[in-house]
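The next part holds the structures, each set out as structure tokens.
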Structure 1
């Protein structure tokens, strides 16, 4: 990543809070290699094409994210047609589970480890308090544990904070083959990806795709201690990578 000066680096990678600059959690975790992302780029016509798909996908994910957060806040806002199936799945989930938001899109700071971030939601879920992180991905990836561990670590610096759970709430939408082979087709950022089911029948199936259906998946993440160690290791590597800019910031 190119930065023209220390100020552009600070703006791109962190937050200025009460006159103090902190590196952002998502900037720190980006230092970790992502093999699935490399595989995605390899399947695109060019790097530029991959970047365009990635940007469009992020835009769609943000729209779904913001719509769900508005619902959690109790706001009466329209549901865009493009994400209606996924939102419908979330509303069904919400009916079946008690979600009491405590903080939404809240800025958190770790003064002990010197970083900051913005968590999606601190909520009571079925009577248990924890960080609820909303993802609009195809699957729940292990990397998410590093990010949520950083949020829990920062929140736990408050003396009155009880022990917290960590959950990933994955929301998505796809079309399923109505021939019954179990395959599904997912379109994100204008990129169409068919996820075939296992077996000879799926491989030979002349897929016929049904209506767009929403998906919801909730997963509790174990291993806070292991994940925060991974996050702090990522932070050390990120600081090593960006030593030039950090020396300019903190020597003042």
Structure 2
């Protein structure tokens, strides 16, 4: 059994009708879903599930192997074979998509500027952060990088998604913007998903993104932190 991750090929799907294929103590898995279960620094989606005439809030989503489990906020009786309709909180998801794509643009700017690769990132509902091994960075430089990212994003680069085999991925690893490529080795058992932004950035990525960088809006610098001897962290949000 597995859940088809519709968000992998179309991040703009807001709802889907699906069948329950497994029931858990805390929720249920379906044959397909629009809910992102979290991972890679991106939080899980929230939203609602409708069954017959009722509607329940989905407060948590997680992955159990190849299944995506939806957890309702209150007790919900479902059985294998039941038909449900799943709705994501689109306003929340779309903001996260904009934040996620903005981090990729920041990554591209840092790589073009200094050759630095990403050492970490995290997306929240209202902000995001990205880390680089850049000893010489300071707050003023961080703010310049964010402004440059705004210029790049406003150029309207198309965001593409495609899949490659593990063999193809290993041949492409010099193109990816992460400091430790070995962290992907555990995924090298089947097709890997790649997100490419115009000719400025390419990364392995399982999360959701906007179709064009012009959708990001304005990237706003929030905070700069020095995390240890080498690691430097930039916090951003998007407006409006």
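Only the coordinates and a few stated rules stand behind these numbers; no lab work does. If you're wondering where the values come from, they're calculated on a predicted model, not measured in any experiment. Cβ atoms are built from the backbone, for glycine too; each structure is taken alone.
Any idea which of 1, 2 comes out highest on distance in nm of label points 7 Å out along Cα→Cβ at positions 85 and 141?
Sorting by distance in nm of label points 7 Å out along Cα→Cβ at positions 85 and 141 in descending order puts 2 first.
A value of -6500 was computed for helix-only ellipticity at 222 nm (-39500 (n - 2.57) for each DSSP H run of 4 or more, over all residues; to 500); which of 1, 2 is the source structure? Show your work: numbers first, answer last.
Numbers: 1: -12500; 2: -6500.
The correct label is 2.
Tell me which of 1, 2 gives 34, 24, 17 when you compute semi-axes √(5λ) of the Cα gyration tensor in Å.
1
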